[in-house]
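Trainee: Below you'll find a set of structures to go through.
Just so it is clear, none of the values below were taken in a lab; they were calculated from the coordinates. Everything quoted here is computed from the prediction, not taken from an experiment. Cβ atoms are built from the backbone, for glycine too; each structure is taken alone.
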Structure P
Amino acid sequence: MGYCDCCSSYSVFLQTGYWDEFKRCIRCKSNLRYRLIAKYLKSIPGLENLTVVDLDPYSPLERILSKCNKYMKTYYSPNDPLGSVNHLGIRCEDITKLTFEDNSIDIIISSDVLEHVDDFEAAMRETERVLRPGGFHLFTVPMSAGARNGIAVISNKTVKRAKVLNDGTIEHYLPPQYHSDPLNPNGILAFWSFGLDLPKLFSRDNLEISIALGPEGKDQRIVWKATKK
């Protein structure tokens, strides 16, 4: 039992595996990475006045973000028109081709999404385009390079695992790695393994990437923050 920042109350946590990724609140189903994002969000003055885009249609952050001035949950499907809204009121978006207007969003949130984006630089360009000055993209990405004494070891170096070629086929630089995905029973391919050099590699003139929280827990989870200047 412990405090859940997503629920804003004490809860019971169900552990189905050794790592914090598998320790979930029985109320909201959040794990450590979501609870860290929630903790950071709750420290933001005037959060209720902001416009927020969440790249997870099943996000446990909804309890917090539903109080915002505008909260938009999104999903991605190659079969649906970008910008369309499904029967649940959830909007189809591609982080590399967002349909939002320039300077229209205060916060973007993604949790373990960006490692599945082939063109990460395009995702950062779109982040910069749609954010208002001072706005930011809070995100998590897996960064483990193994374990030592039961604690994850964070990689220092970012590696591109695969690339989509012009003909639509995928070229693999490393053995394919698939992560579980609630929208795809076959899992989803990881194009990146990120390291602590992420800010150096992907910060832009008007977009600065830094650590917002962490590393924390056995998973050594980090919440990153890409802030538009």
Structure Q
Amino acid sequence: MWIADVGENTEEEINKVSATAAGLNYGWNCYEGNTQTTTNCAPDPDFTFPIASYYSNTGGFCSITGGYAYTGTLYRAFTGNYFFADLCTDRISYISELGGAITWSAPFTFVEGISCFGEDRNGELYAGGYYGSVYKIIDISLNTKSFDKPKLLLYPNPAVAQVSLKADPIGFPVIAKIVDISGKLLLDQQLESGTHAIATGALQRGIYMVVVTDKNGAVFNSKLVIE
């Protein structure tokens, strides 16, 4: 379980504990995050300290908004990371499942305070603004110049019953996934070579995204039209 805990004055914290753990002492009121706040409290070996914390009295921070650990399939770099935010900065942040440093995004100028998070049935994440707007969390690191190069070719495209792929360089076998525009995973298939095709006959007419991951971990993306 991931637990985001709003601090009293200066420190916001995140705890990660077993779902079967009960009766844990997180240190309040002797500690706020990792900082001792009460002078007459002796350190207790039974205290459970946070996996991460940050100061909310600097940089415009004020109150942690808890989120989710990413379990989706669209953004490989997100896997296992816990996503959360701070209500007063319009910045989304994450830490790895092992803890360590917090990574913060730049402030989003179009958000009006991130007050909640949501998760769809495919494990993709969404952030909710204080006044009702909903935003999908995506990996902008995928938008790099390397993806502008024609590394992945799908043919025929538009397709009907099946589609084949050609990519150079690419290391087979590969995992090919097809997702719709909402991010829902529709197909997950392993291809042993470029002579193997992806069956698309069960897909409805429309526009899809094909994400191919080769044996070396390289990721290729292409749009696919089904007629």
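Trainee: Please compute FRET efficiency 1/(1 + (r/R0)^6) of positions 5 and 101 (r between Cβ atoms, R0 = 35 Å, to 0.05) for structures P, Q and give me the label with the greatest value.
Mentor: Q
Trainee: Can you tell which of P, Q yields 0 when helix-only ellipticity at 222 nm (-39500 (n - 2.57) for each DSSP H run of 4 or more, over all residues; to 500) is derived from it?
Mentor: Considering all the candidates, the number was obtained from Q.
Trainee: Another question about this same structure. By the measure relative contact order in percent (Cα under 8 Å, 6 or more apart), tell me the structure among P, Q with the highest figure.
Mentor: P
Trainee: Turning to a different aspect of this structure: Among P, Q, considering only FRET efficiency 1/(1 + (r/R0)^6) of positions 29 and 189 (r between Cβ atoms, R0 = 30 Å, to 0.05), which has the greatest calculated value?
Mentor: Largest one: structure P.
Trainee: While we're on this one: Assuming 24, 24, 18 is semi-axes √(5λ) of the Cα gyration tensor in Å as calculated from a single structure, say which of P, Q it is.
Mentor: P
Trainee: If distance in nm of label points 7 Å out along Cα→Cβ at positions 173 and 205 is computed to be 2.6, which of P, Q is the source?
Mentor: Of the structures listed, the value fits P.
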